[in-house]
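Pasting the structures in now, so scroll down.
Please treat every number below as a calculation from the coordinates, not as lab data. Just so it is clear, the structure is predicted and the values come from calculations on it, not from any experiment. Cβ atoms are built from the backbone, for glycine too; each structure is taken alone.
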Structure I
Amino acid sequence: MIQVFVTRRIPDAGLRVLEGRATVAIGQTDEERALDRSVLLRGVREADVILSLLTEQVDRELLEANPGLLGVANHAVGFDNVDVAVATELGIPVSNTPGVLTEATADLTWALLLAVARRIVESDAYVRKNKFNIWSPNLLLGADVGAGPVGHKKILGIVGFGRIGQAVARRAAGFDMEVLAHDPSHRDRVEAFPGVGWSDLDELLATADFVCLHPRLSPSTRHLIDETRLGQMKPTAYLVNVSRGEVVDEAALVRALREGWIAGAALDVYENEPGLAHGLTDLPNAVLVPHIGSASKDTRDRMAVLAATNALSHLLGERAPHCVNPRVYETEAWRKRTGRARA
């Protein structure tokens, strides 16, 4: 019997953790293809533990497909693809891979911010199309990120001030920026952070030159940046999203970029990923990358190791190092699943 069902191939560093300690099946080895739902269901029915990626919806149907399922090890920091409430009800621990991708994602945030402000993607295409015939003082003019020759500090607005938001703020010091942050759940965290000022969302959007999105996805943050909020931003401002695509109303963003409500946007995530809103790819003031926030080799290796380590804990009926629903371990449902029901 398969013990650990890995939905789609993970880095070898994680698979090595499982070697010799668990029987492993991989649902999809082609990394450019999704896993068919029927294959996912069959794999879960035959497994003790599922090691899932954020591309799979681990819902009630899936969780109830195997009465003996011992755990879900999600290969991601976010776990909105897993119905944690249902998993807890059924006595199934769910784990994630926190803390490991903070620096890589903050790096990408700045890479996107600089790319959209200085029109790097457009410039690269310009050269590759053999259009670079002579230097011109008016060619591909972008925006300063630092104070620039006029000495006016730029304002960076950070929405969501968890680990990644804080890492982005630290990097802003090198550009001598004024930093504002909004996180309604952690105002004290913002106010205690050196060099960062608290702001309500309306003020942040109206004043920031660059707005970086780092909130967790929840009902209150879905379409947090909608048509109204985009209209509050300055026409010279830029939006960067590396959190979750659903935080932004993508159709409204297309309109805002097309009509010049804002100067540009850079996205690593999309509302209906991997699908994109109609017209988004036609916009020269949009920089688009394929969800690579954590895509450094060291980071992805570490994520895979954490996910595999969590999977082994689930398999042994032990507390996973990074369980997101720890109260499940106090339930009768979990004790029954792990053979620890009270006599």
Structure II
Amino acid sequence: MKILHYVDENRLSWAIPWTQIIGCLGSKGIINVVVCRPGGTLSEILSNAGIEHFEYRPLVSAVPVLCKGFEKLLKLIKPDIIHTRLSSAANIAGFWAKRTGIPLVSTVDKFPKARYYKNSDCLVAVSNSVLAHCSSWGLKGIPIKVIPNSLDVCHYRPSGFDRKSFRSQHSLDPYDRVILGAGRLVSWKGFDLLLRSLSPIADKRKVELWIAGSGPDETKLRELAKEFSVNVKFWGFVSDIRPLMWASDLFVLPSVEPEPFGLVLLEAIAAGVPVIASRAGGAVDLVEREDLLFRPGDVSDLEAKIQAILEGNRLKEMANYSRARASLFDNLAVLNSFLEIYRSLA
């Protein structure tokens, strides 16, 4: 069976986990071909992973009838099924899949509009939150299945990592506590909320906040850190966040608005880091514990949740919980779900 995986992008924050699951499909006898935009970093990642791919730049993404280059690729590749991610790819592929009779599977990993997915034969929602969103569209006759994003859990195990040495290089004592946050530095990600929640905690114990990511709110966050007397290290964009996770004591996803899934949260869980997240979106599926979920936007609730873990000496317990949860989101754990969909449509 041959699957054409299509993303109308050339740079993806989740490119590595995505290529890993495609590689797992290959180990099960699936022939995989990827179509993506030229430029960016995605083509190089696919080449390094040994995945056959073609580059295609649509004439006008919003007008699929003008994207005849995609039709030519279908004739060249001759896939049994098309599997898209992101709205633009679903829109283009849906138009041509309907005309060529090729079944279309569309993974939905945000909260998009229904019109992009009206020609899909099956929708894959990455979380129950996205499932609820897709169900509200009322697209009759299109089944929706929940298959979470996944990754190679072994890739996130700290084999050979010298935590003590890494922390020492960054002027940390063994008993200092490091709280890690990561993501785009924009208002809805809630990093200002995290700073405010740590202010009273920093008055009682030595805590350092690490923030990985870049964005327009960085200056504002630096000013807030001084105002609330929180010791913060801004790492900027990091290509490999694993060392920061392995050196941290707690990861917090403070998003004010629901995350469709929260891949960075899953990465922290896979790395064996204790986590706390806002009780919204995909984070609820990933964590599933009330003591690790706080009310979105509630500074006091977040502070209380962090205090309970730090003061209760529960870091080891929570790290074990993360490791146990990670196994549910390993690539091999979700592989059969994709194979079942492909076989039902082929």
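For the set I, II, ranking by mean projected area of the Cα convex hull in nm², for residues 131-314 alone places I highest.
For which of the structures I, II does the calculation of percent of Cα pairs over 36 Å apart return 25? Before the final figure, lay out the partial values.
Numbers: I: 29; II: 25.
Going through each structure in turn, the value belongs to II.
With FRET efficiency 1/(1 + (r/R0)^6) of positions 59 and 331 (r between Cβ atoms, R0 = 25 Å, to 0.05) coming out at 0.80, pick the structure among I, II it was computed from. Here the read-out was taken from I.
Work out which structure the value 0.6 belongs to, where distance in nm of label points 7 Å out along Cα→Cβ at positions 179 and 195 was derived from one of I, II. Source structure: I. Looking across I, II, the calculation of volume of the Cα convex hull per residue in Å³, for residues 35-210 alone that yields 184 traces back to II. Quick check: 10.6 is what I get for Kirkwood radius over Cα pairs in Å, for residues 75-114 alone, calculated from one of I, II. Which structure matches? Answer by label: II.
Structures compared: I, II; top value of relative contact order in percent (Cα under 8 Å, 6 or more apart), i.e. the largest, recorded for I.
Taking helix-only ellipticity at 222 nm (-39500 (n - 2.57) for each DSSP H run of 4 or more, over all residues; to 500) from the coordinates of each of I, II, which one would give -9500? The read-out was computed on structure I.
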